[in-house]
Structure P
Amino acid sequence: MRPKLSLRDELEQLFEKKFLYQKPSEGVAWHLPEKGQSIFSEFYQFGDLQRLKENLNAVKSKLNDYGTHEWSTHTNKRDPSGEVVWRLKNETKAEFVTVAWCKFFECLNRFPLIGKSVVNTLHLCEAPGAFIAALNHYMHTTYKAEEIKWNWRSTTLNPYYEGNALNEMVTDDRFMFHTLDYWIFHEDFTGNLINVANIDNMSKRCIDEFPDGVHLITADGSIDCAARPDAQEEIVARLFTAEILTALSTLGAGGNFVIKMFTLFEACSVSLLYMLNCIFNEVHIYKPATSKRGNSEVYVICLNYLKDSAGLTHLLQDMRAKLNDPNNPMVMPLFTKSQIPKDFLLQHEICCRLFMNLQCDAIEKSIYAYESNDKQYFRHIHQLRSLVSAMYYNRYHVRSLADDLCIVRKEETNKALGFWMPVYGGSYTERQSLKHGDLLKQIYCLRRELNQVEKCTNGATICTCVEKRQELLKVHLTKSTPISKLQSSLFVTEPLLLLRFRILETLDIDPIWQTAPKCELGNKKEISYQPLNDDEPYYKTQQRFFLALLESLLDLKPEKLVFQNLVFLTHYAVSLLLFLTNEIYESTEFDNNSHTITLTGLIQNKLKQMHQLMQLMSDENAHSILNIKELHKNQFSSVLLQYNNGVLLACYRRLLGEDSLTVAVNLNSTPLTQQVPDNMKETAVLT
């Protein structure tokens with residue numbers, strides 16, 4: 001699809017993708033149901049909106065056979081706003097710039113979200129922290145320093161809690177680590193906003209800490225929907241309900257609320273949008289120019305909260321009760337069909353049609369660019385990128401920010417995250433076929449992924465001695481909800497952890513127990529690290545092992561400890577290892593060749609502290625016995641990460657070697673050459 005608009009018209013369209021709901025000036029006003037009226041009582045859909053959804057999905061389905069990574073590379077190169085991020089990073093040198101930074105900076109410039117006086121803000125689902133950095137940049141380049149009195153708090157799924165699923169959260173803590181005192185992870189330390197108790201505790205804390213009220217709340221949450229791209233709205237419904245409930249329970253009268261949403265075709269979304277229109281003076285739907293044109297995201301901008309709206313208190317109570325049911329997917333509409341006014345529904349359909357057409361047009365143009373070799377169109381895109389960047393800077397008066405006004409030193413937030421590997425390979429069609437394919441084909445895919453990981457991890461240090469710190473470590477107990485399943489870790493490279501989940505899903509084998517992990521206490525005793533059975537919670541397994549280790553350490557007083565093939569993936573385990581390294585033994589050596597950690601030279605007079613550690617680590621809610629900041633971004637954590645990587649890589653090679661292929665062949669009668677696609681045979685061979 002060649003562009004039909006001129007450069008000027010296309011540029012204007014990019015920056016003006018917005019819709020404002022018009023409340024009725026005459027007739028029946030939009031209002032919430034009165035107390036006693038039915039809510040969450042009727043499931044229904046709107047036919048016209050469902051037809052729009054079908055139209056959009058039909059266009060999106062054209063992408064099913066394109067490779068995910070190739071398509072992503074293609075759209076990134078031809079994204080009209082692609083130069084904006086580059087300029088902000090390299091010319092303006094703004095703090096912690098991401099696409100999210102750019103989008104929120106647009107929202108701040110287009111809508112009256114904050115004023116000059118005291119500003120208290122709360123940021124939901126905020127990791128890695130780009131909205132906060134953008135707000136800081138906006139305020140300090142818009143107002144004078146003496147006009148700014150800003151207090152902020154933030155929450156997100158906690159990357160330091162290993163019970164949170166890796167594919168549901170952002171693990172980039174470069175900004176968060178240096179601002180931890182401002183982040184709320186709740187009493188269970190999970191940061192899980194869908195937990196109603198967490199919502200209530202956070203609302204109370206914000207109200208107590210900000211007597212003037214919270215003036216602005218942002219919510220930028222999402223859930224990975226790559227496996228079900230046609231059901232994105234239903235998948236995120238529960239999260240959006242939690243975000244809205246949190247905002248309406250916490251926001252002060254007259255405050256503003258910004259929430260990211262996606263397609264708005266389902267009745268549950270229509271109900272939420274109608275509710276927001278009833279309790280805010282204005283509700284805008286806005287897609288920033290820096291938001292990828294081919295995706296479904298929009299920002300709902302809600303201005304001037306009418307906190308005393310009739311019926312709101314009871315409505316929030318009912319929403320809280322519904323959200324508190326973990327088995328409720330929250331796709332049931334909040335209101336009955338008869339409670340949604342026809343004039344609102346008509347406006348909402350116009351809004352959905354507007355953004356659907358824009359998205360479909362963007363996808364069709366991207367397909368045209370991918371399939372054709374239209375040099376004139378590529379020149380058009382190149383010109384458009386330059387114009388978008390120039391307009392972004394001119395329209396929003398982008399200026400540099402002095403280093404001393406940044407929240408975190410730029411050197412910290414600019415540090416590399418380590419290597420990255422795509423989670424999903426191939427096209428959507430190929431992934432679906434593989435998901436239901438035979439075991440041998442899946443093992444070949446796992447071997448291909450392992451080859452990619454190994455190429456990225458070459459050059460790891462073989463043997464390293466960790467230097468002891470000059471200062472003594474202070475015991476600091478952090479508690480959390482017990483970790484029943486290990487679902488994430490900051491102490492191993494992320495692609496390696498993702499591969500562990502893929503192996504576990506495919507082979508029903510957890511690699512971390514296949515290494516025969518153990519600890520040797522000199523030549524006096526050996527303690528193996530294994531779960532008692534498949535159903536034993538992870539925290540029970542590790543607690544039993546480390547308490548047995550401490551007890552044996554007190555009893556036998558070995559001059560040397562040797563951990564063999566044992567990965568330290570939780571704050572619980574790592575905090576004990578660091579304490580032993582720094583306080584109990586003279587020297588520690590990590591050997592990535594033999595996959596051992598060796599502690600030598602027992603300091604006898606320090607053993608009395610072991611009793612205190614045993615008492616603390618016996619608590620099933622114990623998350624760490626040292627301050628989190630002691631465990632990250634230092635020599636010890638870097639060396640440990642390399643060691644953990646090495647242990648897992650060696651284990652994966654054994655699991656995905658010829659023995660695993662033999663098992664797969666025995667389970668299949670189909671000849672080997674017919675089971676494996678031609679494009680996989682070469683890459684699947686372990687190099």
Structure Q
Amino acid sequence: MLGDDGPLARELQDFHPRQAQQDMAQAVAEAMEAQATLVVEAGTGVGKTFGYLVPALLNGGKVIISTGTRNLQDQLYHKDLPLVARALGVSPRTALLKGRSNYLCPHRLNMTLAEGRMLEPRLVEPLRRVQAWAEKTRHGDIAELTDLGEDAEIWPRVTSTVDNCLGQDCPEYNACHVVQARRRAQEAEVVVVNHHLLFADLALRGEGFGELLPSANAFVLDEAHQLPDVAGNFFGVTLSARALTDLARDSIVELLNNAPEMSELRDRADTLTQGVKDFRLALGEGSGRGPWVSLSAKPAVEQGLDALENRLTSLADGLEAVAERAKGLESCARRAREQLERLSLFRGPQDNAVQWYEAWTRSFSLHVTPLDVAALFNEHRGAYQSAWIFTSATLSVDGGFDHFNHRMGLEDPHSLLLDSPFDYQAHARLFLPPRLPEPNDGRFTGALVDMAAPLIRDNPGGTFLLFTSLKALREAAQRLRDQLDRPLLVQGEASRNVLLERFRRAGNAVLLGSHSFWEGVDVRGTALTCVIIDRLPFAAPGDPVLEARIARIRQGGGNPFRDLQLPQAVITLKQGAGRLIRDISDHGVLILCDPRIRSKSYGKTFIKSLPPMQPAADEREVIQFLQSGAPLQTLPDRGSH
């Protein structure tokens with residue numbers, strides 16, 4: 001199917017058969033047939049999407065494909081899937097299923113419209129746009145309304161959550177876009193979801209809410225390196241300021257509509273809103289995150305939590321007294337009790353979990369996150385008698401999958417490690433700048449910019465600078481503004497998609513990005529020929545979940561650095577370095593500025609994890625390579641993209 005004379009080669013003019021892709025497709029087909037578990041690392045250029053789509057479409061059973069982001073989900077569903085299906089001459093029923101917050105909720109739209117003058121003035125115009133779009137949309141996917149960003153403030157008011165959805169009791173149930181999308185998914189043979197939806201379903205399934213995803217013969221989890229962290233989020237519990245204030249607001253609307261004489265109950269809802277604000281003040285000034293135990297014993301926090309609980313209890317009791325009047329009131333009463341249950345989890349320590357908090361200027365969230373998701377994931381996965389295929393360009397460390405398998409609880413799965421077919425020896429160089437200070441030296445970022453600026457000026461193509469902290473990114477941006485005469489694009493100054501589009505169009509721009517830019521950036525050709533990484537991407541110290549997991553490993557006699565911190569940093573570095581060469585004709589230089597890669601013994605582990613690039617001796621050689629362009633690629637047996 002994926003060979004020289006296969007249907008993909010006949011259908012696609014620029015298709016190049018790759019042996020690694022064929023090996024992957026064969027392994028995926030065998031795993032699907034045997035309902036086995038398979039872990040596949042497919043380096044850049046292998047073409048893993050086709051490597052699993054071909055066997056998925058020929059499998060004959062139901063396949064659920066999960067991706068890392070909604071953008072990848074849309075690309076897979078709207079572009080890759082129909083292309084492969086057309087080439088194979090098959091016409092499977094397919095469906096795109098997103099989380100409920102991605103779909104317009106007609107009931108909550110009506111509730112928001114009913115607020116009238118109570119609605120904040122800044123939301124009036126966005127609400128008008130949503131109302132006009134609602135009259136013509138077929139699927140209710142908020143991504144359709146492109147003149148409102150996905151983070152627009154209006155969306156939480158007109159979309160539903162698991163907490164506030166009325167389910168079959170909703171007066172708009174027959175018009176519900178979530179129900180319709182789920183129905184299409186139940187009838188489809190290939191369903192495209194994302195990891196957040198998949199794990200939300202797995203977690204909720206255990207709570208008796210019913211599964212969002214239909215059962216399947218096979219699950220294919222792309223960008224699988226993200227799964228341990230996603231699983232931790234969804235197998236945990238969160239109590240947030242937003243959920244509490246949404247409850248208070250929805251209660252007021254329902255009371256006005258169904259119990260207008262109960263003004264005292266509306267006062268209780270207002271009191272809860274004030275209690276949320278008071279509790280945020282009790283947490284202290286500034287933003288940040290930390291272990292809950294560092295705050296929970298402070299008198300102001302204890303008193304704030306007591307007051308919050310009392311106000312929530314008062315509202316819950318009042319709502320229960322009138323719940324029988326309307327399904328909306330019944331739903332609010334249930335939500336209030338659920339929030340009380342979550343709050344109770346912060347009254348004392350929880351076994352095998354870490355309690356932590358996040359605080360922003362006007363908001364907060366409290367979390368209980370499991371320390372180990374392996375057993376939880378295995379328990380939920382066991383409910384499906386299916387094949388499970390995990391794939392990514394970055395799953396292995398030192399040539400093995402032990403770290404990933406351990407974190408996900410996979411016991412002796414089949415595995416396949418497929419190197420990139422790109423000729424990195426000819427097309428890429430690795431430069432480790434000498435004489436830079438240690439990363440914790442206050443002069444480090446300035447010295448990095450002084451080293452990088454001449455290389456950027458002499459690079460005919462575009463340069464991508466990746467940072468491990470926003471503080472370093474901002475300092476570098478400020479220093480570079482005075483030194484460059486080409487476009488400087490900085491994370492935070494526009495949306496991620498807008499910045500990337502400007503970067504591609506400019507051809508010689510400089511893009512500075514932090515955490516969210518380390519993966520999912522696909523810029524080909526001369527628009528990106530140099531990637532500069534400031535530090536080895538060890539997780540930031542002080543992260544409460546990481547610190548708790550480190551303590552747990554240490555208590556068990558393990559080595560946290562070897563068993564957790566180093567493998568995670570290696571996988572992250574592989575993601576960042578993977579931005580450089582995206583196509584057969586790409587060329588470029590990867591510059592790793594952290595001197596620890598030379599001075600520490602673990603530096604060799606990082607180097608071994610990277611594609612085999614020739615080293616550049618100095619800046620002069622870097623500039624010469626960048627200005628020379630890529631050599632012609634010659635590959636045996638047409639094995640690359």
Structure R
Amino acid sequence: MSNVLLERHRLPPFNQINPEMIESALDQILSDNRAAIAQLQQQETPTWDSLVQAMSELDDRFSQMWSPVSHLNSVVNSEALRAAYNACLPKLSQYSTEIGQNEALCNSFKALKDSANFAELNTAQQKAINNTLRDFHLSGIDLPADKKQRYGELKQKLSELTNKFSENVLDATQGWHKQIKDEAELVGLPESAKALLQQIAKEKGLAGWVITLDFPAFHPVMTYADNRDLREELYTAYVTRASDQGPTAGQWDNGPLIDQILALRYELAQLLGFDSYAQYSIATKMATSTDEVLGFLNDLAKRSVGQARAEFAELQAYAKAEFGAEDLKAWDAGYYSEKLRQQRYAISQEALRPYFPAPKVTAGMFEVVKRLYGIDIEEQTQQVDRWHEDVRYFVIKREGQQIASFYLDLYARANKRGGAWMDECRVRRRTAAGELQLPVAYLVCNFSAPVGGKPALLTHDEVTTLFHEFGHGLHQMLTQVEVADVSGINGVAWDAVELPSQFMENFCYEKEGLDLIAGHVDTGEALPQEMLDKLQAAKNFQSAMMMVRQLEFALFDFRLHHEYQPDGSVVVQKLLDEVRAQVAVLPPVPFNRFQNSFSHIFAGGYAAGYYSYKWAEVLSADAFSRFEEEGIFNPQTGADFLHNILEMGGSKEPAELFKAFRGREPKVDALLRHSGIQG
């Protein structure tokens with residue numbers, strides 16, 4: 001059988017991909033690329049076409065092979081696929097290091113930059129070349145041979161360790177469940193949650209109900225279950241995943257991996273001349289220094305902590321007065337917060353669910369972006385290979401012409417990584433043959449699947465998550481840039497990449513947006529004005545507590561990567577405790593090992609970059625404030641956001657793009673106002 005991974009496809013042939021073909025396909029492509037690069041780097045007078053375009057062709061062939069493999073590893077993980085994926089990681093790391101340290105190739109890019117041809121290139125082309133030269137430096141191109149070799153060893157080991165971290169979190173999450181045989185233990189849970197737990201039990205071949213650590217099962221129990229012992233047991237299992245504590249203690253412990261990852265990141269940063277990994281991280285971001293990031297986070301903390309403490313004191317007083325609860329623990333906070341929210345606003349996520357059937361939300365979301373950006377989104381049901389029967393495929397059109405497409409995978413299931421994300425399947429680029437390759441994206445969530453033949457009903461929080469990921473998708477798909485390295489989300493500074501995603505969340509709270517996305521599952525009735533008023537009023541319920549929670553994550557991440565020392569003087573748990581003493585309002589329990597499942601920074605791309613969420617939220621809130629001033633669906637404002645932000649990809653610096661849209665530098669005021677922070 002021919003290896004389909006070696007062929008170019010408009011869309012990936014998911015059902016033809018077998019784990020056995022992956023490693024050989026990768027070997028072939030890397031071998032072909034090495035031979036081609038050996039020819040490219042010998043040019044005396046490189047041009048855009050002969051150097052950059054030629055490299056883009058090689059990169060795209062590799063991406064077309066590896067993107068579906070990496071994606072399948074996340075959404076339909078299996079032992080065979082995991083083994084094949086892991087076997088490829090050292091080879092990928094070695095290849096990446098080779099390219100990054102190829103002096104002849106770097107010199108060719110320098111020659112192109114210094115040539116008369118450079119001035120004739122467009123903005124995106126120049127930005128791509130400048131980024132490449134920066135990345136050569138950050139890949140150790142200037143190091144002596146022995147240090148170059150060490151750099152390669154560090155990158156390879158980090159690739160393996162961070163992947164193992166992710167595997168441990170997945171295995172620990174799936175390695176615990178609790179069977180409930182007596183429905184009395186589930187008092188307080190809404191019927192929708194009980195139906196889900198019953199469905200999970202059936203899938204596992206068990207009687208009764210089964211609670212897992214997947215968010216759709218975990219969250220309703222923590223929010224609604226009257227059984228405090230059950231909440232404590234579930235909370236304990238959740239916050240001790242992949243650690244030396246809790247019910248699966250030591251089985252998938254990420255503690256040693258964290259220490260190794262930090263040590264290797266520190267050594268890598270030192271090797272490249274940076275004081276810390278945080279400083280190294282900042283080199284490719286919008287923020288200009290570690291002091292600027294820490295100042296930003298500490299300023300937000302200063303503005304928020306007082307209000308957060310007052311909110312928690314209010315919760316404690318309410319729980320004591322109404323329920324006689326004396327000593328509020330971590331497993332009580334969500335439960336009593338929901339009670340207080342319902343008392344104050346008479347609104348709950350469960351009460352909202354019937355108004356957000358997934359098909360209505362999806363169609364409404366498409367209508368929102370049609371009004372904003374003049375695009376049409378149509379489902380294509382024929383002749384598209386999918387990795388699971390739940391997956392849907394859509395095309396985006398403008399004036400009848402297809403400009404992009406995406407896969408939508410909404411529901412949680414076994415062997416699928418938790419969380420929600422957008423990733424690149426195909427990047428928009430102009431090929432060497434002059435053809436325009438259209439962008440394709442993956443949009444993945446982990447919502448509760450449909451039960452009993454009825455459509456899935458989403459919480460408002462889940463609706464917001466979907467809009468967030470779709471915002472990333474629009475950034476990837478609506479780009480007009482034709483240079484792969486700065487097309488869509490490529491080349492965008494990490495602390496600005498959340499701008500389009502967080503921006504989209506705002507439409508989930510505006511009447512004009514909700515009128516499009518909400519409709520009762522049985523009657524189609526719009527969200528009643530009374531419920532809308534309550535939803536908007538409740539938006540900032542405990543918002544300062546939520547703010548300091550995010551600041552806890554961001555400060556822990558940044559300080560850890562900024563202050564780490566190889567002598568062991570910086571202890572991970574101790575530093576986390578310090579940060580919590582500064583910003584946390586909920587007293588932590590000693591067995592909490594949150595850091596052991598903090599995949600964003602130990603397995604994802606957010607190391608010394610988790611602050612990006614808050615940094616970009618300043619941008620998104622300020623950007624949306626222009627819509628508030630000029631009209632939520634003002635066509636000119638939408639067009640300006642499209643042309644200045646979404647279409648530009650990474651072709652210009654984000655500060656320049658933001659200023660072009662907003663007419664000024666960003667201000668923090670809108671974020672504080674949107675968050676209900678008085679500080």
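Side notes on the structure shown:
- Ranking P, Q, R by mean count of other Cβ atoms within 10 Å over residues 133-140, the structure that comes out highest: P
- Here the criterion is distance in nm of label points 7 Å out along Cα→Cβ at positions 293 and 557, and among P, Q, R the highest value is seen for P.
- In this comparison of P, Q, R, the computed figure 18.0 for mean count of other Cβ atoms within 10 Å over residues 157-164 is attributed to R.
Every number in this text was worked out from the coordinates using simple rules, so none of it is lab data. Keep in mind that what you see is a predicted model, and the values were worked out from it rather than measured. Cβ atoms are built from the backbone, for glycine too; each structure is taken alone.
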